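Throughout, read-outs are computed from the coordinates displayed, never taken from laboratory work. Owing to the predicted nature of the structure, the values given are computational and were not obtained by experimental measurement. Cβ atoms are built from the backbone, for glycine too; each structure is taken alone.
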Structure I
Amino acid sequence: MSDRPGFQGYRRSDGRIGTRNHVLVVPTVICSSVVAERVAAATQPIGTAVPHLAGCGQLGPDMRVTHDTLAAYCAHPNVGAVVVIALGCEQVVAQVLAESGA
């Protein structure tokens, strides 16, 4: 909670404050996006998926942009928990995404 009276938010471990407490379901690659959407739908109203069209066969700068973008979503103060859906064949590292989250 914030120090402000009447404000209902969530203080994160890094000191930031979120106003929502979403469970973010992140696919590491396009092939797992449908699964991520189904998991998020099953956890409504708090589950939110981040489907995307990237991850498959990406290397170098392309992969880093995808990874950094997904990591930024995971680290958002309105995210209370992160579930990463991975296949194991992609270059985006699921463990790193999970650790960048709440």
Structure II
Amino acid sequence: MILAKVKTLHNSTVSGARKNVKDINIVGNGDSFRLLFKASSEAEGWMKSTKAMDVGHGCVVQTTTQQRNSDGNYVIADAICYVPNVTIVEDENMGRKLIPKPIN
């Protein structure tokens, strides 16, 4: 059985990933989605994040959960949805959040 290598779970931007993942390949704008929230533990082998991409009339939101199993391999779950009439704003702890778009 081949065990997975330990993953770098704390990457939050393309520039950070370039520093931490030496063989990374990126096509397009890797920062199209803006991080809203992220928590991780490399010691425990888990990461949860929520990202959003403003598409003008709302946001596409993606949630990701990664968990290292007892055999050393990781499982990943993603979900994505569209949230109409919201925009991304800065939040506490260097994060972001979605708020309703102002009505013109």
One of I, II was used to calculate mean projected area of the Cα convex hull in nm², yielding 8.1; that structure is II
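Out of I, II, which structure matches 31 when relative contact order in percent (Cα under 8 Å, 6 or more apart) is calculated?
Of the structures listed, the value fits I.
If helix-only ellipticity at 222 nm (-39500 (n - 2.57) for each DSSP H run of 4 or more, over all residues; to 500) is computed to be -9500, which of I, II is the source?
Label of the source structure: I.
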If we compute FRET efficiency 1/(1 + (r/R0)^6) of positions 56 and 80 (r between Cβ atoms, R0 = 25 Å, to 0.05) for structures I, II, which one ends up with the highest value?
II
For distance in nm of label points 7 Å out along Cα→Cβ at positions 24 and 64, find whichever of I, II sits highest and give me its label.
I
